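**Q** Listed after this line are the structures, all set down as structure tokens.
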Structure P
Amino acid sequence: MTKLPLVFDNDCLSSFLWVKRTDIIKQLFPGQIIVPSIVEDELRRVQHLFDMLQAEVSSGHFSLYDIKLETAAFTEYLELTSTNNPMRIGGGEAAAIAIARELDGTVASNNLRDILPYVKDAKPPYLCTDNILLIAYEDGLISEVQGNSIWNEMKRRKRRLPDYDFSEAIRSFRSGLPRR
């Protein structure tokens with residue numbers, strides 16, 4: 001079960017922005033999509049993605065979130081991104097983790113190598129793009145054919161997805177095999 005709100009890092013959110021399928025996350029998580037301000041700043045580097053994000057924020061579908069100074073989230077963010085941290089992670093991933101923990105929500109990230117050491121025992125829980133697409137499939141928002149098309153387009157756009165295709169993700173999900 002996904003604990004809401006859902007706090008996106010850059011790569012996971014970009015997966016849906018690149019293929020112009022934010023409709024999927026808006027339908028699955030209405031009013032619960034949080035984008036850390038640092039992720040907004042990262043997206044400024046790709047103008048059309050930034051413009052799409054701004055449109056979603058303006059329409060009220062996505063909410064921007066600033067980590068406040070002198071909070072536990074700010075302290076955690078600084079620890080996760082510190083140059084003294086041998087397992088230092090990127091700002092977007094760090095902000096998503098710190099905010100999800102603060103809001104009792106879920107992290108949306110494809111960068112498992114970075115986030116897994118910090119989300120032990122699913123605290124906070126996390127989802128990846130492939131999980132979100134599987135939920136959309138299970139909820140009837142997309143078909144297997146559409147899922148494969150979206151998956152392939154995301155991979156073509158260099159999004160971090162497993163090597164197999166969406167059909168294999170469905171088979172793994174149904175058989176209870178671990179994905180990724």
Structure Q
Amino acid sequence: MRIEQTDLPDACLIVPEPVRDERGFFARTFCARELGERGLETNFVQHSISASVSRGTLRGMHFQSEPHGEVKIVSCLKGAILDVIVDLRPGSRTFRKWRGFELTRENRHRLYIPKGFAHGFQTLTDDAEVGYLISAFYEPAAASGVRHDDPAFGIAWPLPVAAMSDKDRAWPDFTRA
């Protein structure tokens with residue numbers, strides 16, 4: 001596997017490097033030693049999955065407030081998504097910048113999302129499934145988010161929103177507090 005630094009500091013794309021033969025292929029998607037050598041999180045206490053029925057479903061933009069911040073590694077297990085992250089770290093040179101990554105069952109890329117980023121995705125296919133490795137236990141009181149269409153970020157979603165939770169629709173505009 002390759003770990004590629006993105007243009008948002010500390011966020012990485014994990015790209016499997018399959019070894020193929022007549023049976024198919026084998027590829028590593030996680031290596032604690034390689035992530036640890038780069039100073040990245042290697043302890044993931046929760047593994048979760050989400051399924052979305054319709055193309056255009058939008059989930060996000062979520063984060064957990066400190067001291068319950070979490071690192072995530074996200075992958076698309078079925079279908080395809082545009083996975084989007086926004087840097088919400090006030091001291092960062094990329095503060096309020098966003099980036100989208102196409103994660104698919106076929107490319108098997110995984111996105112490493114550091115603490116201090118909001119995260120969301122839009123499904124590009126029907127019947128999409130997403131897997132998450134999460135470094136902190138979910139704390140309901142720390143669950144937070146920002147609007148997917150907040151003008152402070154200007155995220156360019158590829159499709160009209162087909163489905164979204166009421167909770168995600170109600171996230172406030174981002175304000176620098």
Structure R
Amino acid sequence: MVDSTTVLWGQTILYTVYVLIAISIVGWFAYSVTKQGKTSTVSKTFFWIYFGALVVAGVSLHLITLNTIPWVEQDINRASIEADQQFDIVIESHVFILPDEPMVVNCNEEVLFDVTSKDLTYGFGLFRPDNSMLMQMQVVPGHRNDLLWKFDKNASYTIRSTEYSGPEGFQMIIEDAVTVVGCA
């Protein structure tokens with residue numbers, strides 16, 4: 001699975017370039033209508049070619065980056081994927097109740113986090129050692145809340161609530177709650 005940090009940087013660069021090109025048409029129009037002296041009009045043909053190129057580039061950009069998002073293929077094929085490990089986690093009264101601490105995950109195995117809330121809506125997020133988020137989901141009481149993930153790097157991850165659940169929610173952090181082992 002491609003690391004989401006790499007994907008984010010790549011998409012940030014591509015989409016920034018695309019947006020700057022799209023904004024250029026607004027600047028071009030603004031320059032044309034505020035220019036002193038003789039006015040120059042842009043031919044309709046040139047405008048529509050430029051506009052069409054932006055549409056094609058935008059759609060192409062979405063199609064190209066679609067499969068770079070690490071969890072898309074996993075979500076599409078979810079029904080046919082069997083989890084190698086499953087962790088049943090309960091949240092109640094602003095406390096994560098873990099089956100093991102730390103939860104040890106083997107590299108490149110499908111892991112299912114099945115999280116149940118007994119009282120409020122919470123978030124369940126795994127955070128890297130640099131405090132960037134690896135993945136997260138909303139945990140709603142009375143509904144199935146599970147997340148399938150494949151880890152491909154040795155690391156220890158922190159669990160945090162990513163959803164506002166009242167004043168006590170900011171304390172919902174378990175350092176080094178998930179440890180991935182066995183990666184080269």
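**Q** Could you figure out which one of P, Q, R the value 29 for relative contact order in percent (Cα under 8 Å, 6 or more apart) was computed from?
**A** Numbers: P: 25; Q: 29; R: 19.
Of the options listed, only Q reproduces it.
**Q** I have -15000 for helix-only ellipticity at 222 nm (-39500 (n - 2.57) for each DSSP H run of 4 or more, over all residues; to 500), calculated from one of the structures P, Q, R. Which structure is it?
**A** Values: P: -15000; Q: -1000; R: -11000.
Label of the source structure: P.
**Q** With distance in nm of label points 7 Å out along Cα→Cβ at positions 18 and 58 coming out at 2.5, pick the structure among P, Q, R it was computed from. Provide the component values of the computation, followed by the final result.
**A** Working: P: 2.5; Q: 3.3; R: 0.9.
Only one of P, Q, R returns 2.5 for distance in nm of label points 7 Å out along Cα→Cβ at positions 18 and 58, namely P.
Values in this text are rule-based calculations from the coordinates and carry no lab data. From a predicted model like this one, the values you see are computed outputs, not experimental measurements. Cβ atoms are built from the backbone, for glycine too; each structure is taken alone.
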